[in-house]
Structure 1
Amino acid sequence: ERAALTSQLEDVQGRLFVAEEAIEEAEAQRQSSALAHQKEVQAAAEQQKALGEQIATLQLDLQQRDAEAAQLKEAHTKESLEVEETLRQLKVQVAAQADELEAAASQRASWHDALEREKQLQEELSKVQAERGVL
């Protein structure tokens, strides 16, 4: 279980790194966008921070669970089942947070695409207006 959790934690950290890069790119490209987009970036950064804090908590939890596992070798079966349930819940929480962060990164990429399209349309509009001004 610890190896699976460690593997999952590494996977989440990898996804977090990819998402952080996507956030940084989205923030740089949205500097000139509307206030609504700035709020979305801020919310994503807060979500990223929360996930980072949860990962740190999970790392501490893993260390604590290792210590508990050594003590639980002699413990009752019920106590062992409680520890397994806690670890399962942590896995579910980590997976849910990672999915949310991936969805946020995907949404920010979509906004970036929409902003790029809006910019192109503005340029086309400017060209048409300039051409009409010449006529």
Structure 2
Amino acid sequence: IDECNRLWAVDVGRLQDKTICPTKIMIFDLATDRLIHKYIIPEDQTLYGKASLVTPIVELGDTCQDVYLYIADVSGNGIVIYNLRQDRSWRLNNTRGNAFGPDPDGMNITIAGESFDLTDGTLGMSLSPPGFFKS
């Protein structure tokens, strides 16, 4: 929920393992309980339905139209970024190193004596407040 009283949701378009509709961003006006905007994310940015898009983070600018939405792809090791004013999105992938992928030194997890490799990429995200790094 952003400061403009809107709920942002990402519909990945899947029911269990079956794709039933395109992946989309939906914005609801909480004052009217109505869908006010829908954006279908291009298939190449969702890895043709294989992406696991999670943790949408809303960054509001000076107005309610100046908005960026950041969405992690936990399985595809990338981030999808959406600009509301331009009504367009793009994808950032690992081009050098492993910025969005799992840490090879931290993948092996042991819980109750069971060990396994957790190969999730970017999952938890947050934004720093404006000016945070200036002080």
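No value in this document is a laboratory result; all are computed from the given coordinates. This structure is a prediction, so every number in the text was calculated from the model and none was measured. Cβ atoms are built from the backbone, for glycine too; each structure is taken alone.
So relative contact order in percent (Cα under 8 Å, 6 or more apart), computed for just one structure, reads 42; which one of 1, 2 is that?
Here the read-out was taken from 1.
Out of 1, 2, which has the highest value for FRET efficiency 1/(1 + (r/R0)^6) of positions 49 and 65 (r between Cβ atoms, R0 = 30 Å, to 0.05)? The partial results should precede the final answer.
Numbers: 1: 0.80; 2: 0.55.
Looking at the calculated values, the largest one is 1.
As an exercise: log10 I(q)/I(0) by the Debye sum over Cα atoms at q = 0.09, 0.12, 0.18 Å⁻¹, calculated from one structure in 1, 2, equals -0.33, -0.56, -1.08. Which structure is it? Walk me through the intermediate numbers first.
Working: 1: -0.44, -0.62, -0.97; 2: -0.33, -0.56, -1.08.
The value was obtained from structure 2.
For helix-only ellipticity at 222 nm (-39500 (n - 2.57) for each DSSP H run of 4 or more, over all residues; to 500), the calculated result is 0, so let me know which of 1, 2 that is.
Numbers: 1: -34000; 2: 0.
Of the structures listed, the value fits 2.
Figure out for me which of the structures 1, 2 the number 5.3 belongs to, where distance in nm of label points 7 Å out along Cα→Cβ at positions 1 and 121 was derived from the coordinates.
Numbers: 1: 5.3; 2: 3.2.
For distance in nm of label points 7 Å out along Cα→Cβ at positions 1 and 121, the value 5.3 is produced by structure 1.
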